Structure 1
Amino acid sequence: MIYQSDALTVTRLEGDIAELNFDLQGESVNKFDSATVTSLTAALDALEAESGIKGLLISSGKGVFIVGADITEFTALFDSTIEEITSFTAANNTNFNRLQNLPYPSCVAINGFAMGGGLEISLACDFRVMSTAAKIGLPETKLGLLPGWGGTVRLPRIIGVDEAVMWIATGKDQSAAAALKAGAVDAAATPDQLREVAITTLQGAMDGKLDYQSRREAKSSPLPLNDTEAMMAFFTIKSMVAQQAGKHYPAPVKVVDVIEKARGMGLEGALEVEAEGFAELATTDVATALVGVFLSDQLLSKKARGWEKKADKKIERAAVLGAGIMGGGIAYQSSLKGVPIKMKDINQAGLDLGMSEAGKLLTKRVSRGRMTPEKMGQILSGIDPTLGYEGFEDVDIVVEAVVENPKVKLAVLAETEKHIGEDTVLASNTSTISITHLAEALQRPENFCGMHFFNPVHAMPLVEVIRGAKTSDNAIARTVAYANRMGKKAVVVNDCPGFLVNRVLFPYFDGFSKLLRDGADFQVVDKVMERWGWPMGPAYLLDVVGIDTGVHAGQVMAEGFPDRMTLDFKTATEVMFENGRFGQKNGKGFYEYIPDKRGKPKKTASEEAYKLIEPIMSERTEFEHDDILARMMLPMVTELARCLEEGIVGSSAEADLALLFGIGFPPFRGGVLRWVDTVGMPHIAEISAKFAHLGKSYELTEGMQAMLDAGATYY
């Protein structure tokens, strides 16, 4: 043994080869935490002192290679200075440079995942052999950062600028085939042959058959571009990256800037430019927000796995009641993820619609080369359309997805309970109706909960799992387990009108209604909110959700929270509804929708909509954009704060992710409560005071006032 620690070991193999093996004790994966970085420094000391070594093999003792830096250690950086952040990257840069300059060749055997720092240490090696089952990538831009350990320096010098920028700016994982084609790795081997091929490659370099010195020189030299070539290349690349990334995400463009600035430099100078770029991004609100989202997502996944472990049995068979667009979407997602499902409806036309919906989604996958026709047939056969309850006694969970009407749901749930096993979980895909109320129809309310999917089911990650007054932990556990099997993000919430997402969304819509009442132009409001980061403004969102759905849900919310969600005026949304303008579903709402050449509805301005709402509006007024933003966002903020204070949702992280995954809240802002922390509670209090005359939803909650007084934050 040359060196040993809890993070890695260095041992001698036959033939004067040393093996540096990463195997972080107490963890399921390898990562570059501070302990691993310290151990690597010591391991390199030991290697440099060891005589007789002629080659170095780098490997992993786990099912993955190295997943990157320890992101939890990043959060401390956000309050640091540029100098402190630069020193954070310096230690491993020194390590990787020492690795690259060892007096003998090195080869890395990449298994599982080599992400971020895992790929960067691989790039510092002379040769790279990758498992055909592995994935590599530099995902730092997804966190608002850029690679900090040589990724922007070595990768362009290995695979070329264009390809490297695409890899880094998109942050996408790369397969062994893609990596081999790009020249990022030298060989791909099956998992069982990976080690043998890596050692053979290393031996070839040791025997002088493979030139590793010229590779080192290329990685340490300026990029091989003259000034004219560089000017043309970087201008084109930067324009394309900026267009794809959008103005709210600075990291991808900074990647291009860093590579361009360092193009004429050697390794040391280029690494300094990279370190400066990393430090600049690490001090931005966007990086704080995106790293926060990443950590919150890990927390949510951990909670979901915890619930799944509590389930009394695995979910092997499911059923859905109602075979419309929603039921068909649920059936598709379930079968796609390997859980066969019965799809019941009361008429054949409904079943045909559900199967057609699943078929359309699968056909799209086949046409894009993401699925074979044989696999499509297999998934369709996993959906069993039925008009009766045959076989329902054998399913583990039933999701009711019939029309959003309490009387209909109560009748369907009561009937279904008679045809299922005594331990089968029954869940309702209601978006607004109380789970506790619906449970009154059941003999076994402990087996009943809410399972609220968002439309379209295949695209929206969130599932709200709603606990009623009598819902058991096992019902929650089994429902979360099913959501996990379907590849969804489950957030467990307590019962109340609108649950979490809709309860918070409708005060936002109320803010929109008050703006229009006071003379705002709905197109201007949409543009302000879209520029702020929302994927669509409130008028457009109501059209997509469905004006009829919005009016119905608004009535439910007003009944549930009359002190702040009952409006004493006719809203523009109600006017649209009364005039049969239901949004995209019938081609007209606030906007009109005409199919384009591909059959997709194209949004256009509607003079008729303006004429219809003119009688209920004040004189047209131009509002300051900051006032539009404040009037739209403050009701959402205060309602989400109430949900947290009342225990409807368990944590700030879960509350924020529910809105990110459920209604597309801008990820670069990190979530509603993260945004409050960013702008500061004093700012929220200031706009609250300015708009308090608009009603209770603009007033700080008791909890928010206490946080203001204490200088506290949500994170």
Structure 2
Amino acid sequence: MSDLFAEEARAEELRKLLQYHNHRYYVLDDPEIPDVEYDKLLRELQQIEADRPDLRTIDSPTQRVGGAALDAFEQVTHAIPMLSLDNAFDDDEFAAFDQRVKDRLSRSATVRYAAEPKLDGLAISLRYEQGVLVQAATRGDGTTGENVTANVRTIGSIPLRLSGNDYPEVLEVRGEIFMPKAGFDALNERQRAKGEKTFANPRNAAAGSLRQLDSKITATRPLAMYCYGLGEVVGHSMATSQSENMRLLANWGLPTSPELKVCKDSAECAAYFASIGERRDGLAYDIDGVVFKVDQVELQKQLGFVARAPRWAIAQKFPAQEQLTLLEAVEFQVGRTGALTPVARLKPVFVGGVTVSNATLHNMDEIERKDIRVGDTVIVRRAGDVIPEVVSAVLSDRPDDAKPIHMPEQCPVCESQVVRISGEAVARCTGGLFCQAQRKEAIKHFASRKAMDIDGLGDKIVEQLVDEQLIKDPADLFALDVATVAKLERMAEKSASNLISSLDKAKHTTLPRFLFSLGILGIGETMAMNIANTLGSLEAVQKLTLHDLVELKLSQAKAFLKYASALPKELRVPMMQPPMDLKWCSSAHIELLAEQYDSVADLLKQSPEALVNQPTISIEGLGDVLAEKLVMFFRQPHNQDVLNKLIAAGVQWPAIEKVDVSDSELSGLSFVLTGTLSQPRESYKARLLAAGAKVVGSVSKNTNYLVAGESAGSKLSKAESLGVPVLDEAAIEAMLAKSGF
């Protein structure tokens, strides 16, 4: 009888749970648990009711319908980089992409989109010369990939020779190698039969198969490929649209997606996305979304690229897979730029084909917004089917001993102060030159060409030096000797001697280069030059205070006093911790006040006029946020220690002669440099900056001049289309000479 009563009690409990979650999902539009967890509860109730029909009630939920490249492979440099795609995770984000496309084009432009499923596989580039497959390379970092030609040749659907005779002399096609579901299942069956490890999902199986060092193993794996784009093309005029180019590839015998469709507007894109989503499970291969590309090639050229992605394409992802698990702890990891990222340590859970035990919590704003605590049951999602993240906590399941999460005041790696600059979502460690977590990247930046320009000190050498604990900060570089360096992997006495010579040479630099080499967040080459030219010496930079740089206006002072005086005494927090809603008063302003007053009580005795601050030093382009970063960097004892070591090691620069550029004809003008010039571009850039000009990376309607050398490319074309004056080398030399630079 006890089992009967237990079933009856469990059925009642399940009905209540399902009704509660139905209400959250359908009425409040605020679900607490993922669909897969809801389905588990429903199936359990269905089974109980199937076994015990007498427990089935007319109001039961079951009775209603709810509303970097492997060393083992040769390196391949792509003739044209293999770009990534930006993602859209819902209809609103796709609509925003569509609007951006239209805003960048003329009103008369009619945009079509070529749409096809986004395969969940491995990006590949195939190179055909005179119709013959000569090279296959993985995407790698987008610029350099792995040579997997021998393995790709074993894939039956990829032609070793193109069909017909009208193909280009050189044809690079980009596509995705994947493993069909049926082949994946058969492969795992064979693995199990042999007592070997099975693959978690088709993508892992495809990637592992393609990267086999023995191509005979790859030949036994059921791989396939669909082409989706072009790389380098020589000796042929391709079509004027993405869709027609794919038809050309198909005519040459290359596999393309049978689901490719041209959508005339965003409404048809939405319908296509919905249709593919409905058929997703029935497709022969795994997909994780739909890729939309502006179909017209000419419009693609007009839209161009941003960073490592085209402006004319986007991948709209399907809703990510989710599961429930327990948040057991939170740790803070320190990234290469000093950013502290909270990482959730989870009770392991299987999500989207992999076992997840760690997930990102993004930042403290997200933690506070979602009210996540240690001990919570949380929803874990693989965002974009790649990066595990904690979506939310199930508040109804929160235990009484759940613990709030707090950002540490000191770096968990080096114990330097942790600060959060106004306008930024992340908090950062301030021990940039000292912190072990930032050490490798700080030294790589210090040695880079535009910084201290230490020839021969490549990334791998830096990593070895740090890993062997031979250097802990940039100053330690200058204590190295030939014997020590020669012991490193891939180094010999000759190369070690050359590196030591480069280090000796690097000791003689300039103040702008030195300031840039320190890797102060937000301080680039131009800003470093502005700071150096304004202040003239490192000592002057080190003595900077926020009082010198940050302005506090009367309106801000009045608003702050009004806010602070209205707070109860127990809530008048130290001024280093500004209230979150003081949008009109940055943390730089709050700290500026904290430098002058010991407490909120002292501050409240002042008149608004007494608080007003007008900075005594004006550095072009240096706003409140950058000023705070600059002052904070030099305030840290660890960073000061490294600076003292660098000076003691002999790093030096000539005194800066302050030049008045107010009368320079070039002052304030914007220049872009392109093509091959007789002198390094950096030389011209330095001279232009010294003359008060600005040097930017891309041509726009705001560009005053383009300086074009030999083999100038797209920048020259754009300048001509915008009517931007183009200067040759003789013309820019004449302008600089006339201005005395």
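Readers should treat all values here as calculations from the given coordinates under stated rules, not as data from a laboratory. Bear in mind the structure is a predicted one, so any value in this text is a computation, not a measurement. Cβ atoms are built from the backbone, for glycine too; each structure is taken alone.
Worth a mention:
- Answer label among 1, 2 for the case where distance in nm of label points 7 Å out along Cα→Cβ at positions 508 and 700, calculated from the coordinates, equals 2.4: 1
- Entry that produces -15500 once helix-only ellipticity at 222 nm (-39500 (n - 2.57) for each DSSP H run of 4 or more, over all residues; to 500) is calculated, selected from 1, 2: 1
- Which entry (1, 2) yields the derived value 6.3 for distance in nm of label points 7 Å out along Cα→Cβ at positions 100 and 468: 1
- Kirkwood radius over Cα pairs in Å, for residues 500-683 alone - structure with the largest value, from 1, 2: 2
- Set 1, 2, criterion volume of the Cα convex hull per residue in Å³: the highest-scoring structure is 2.
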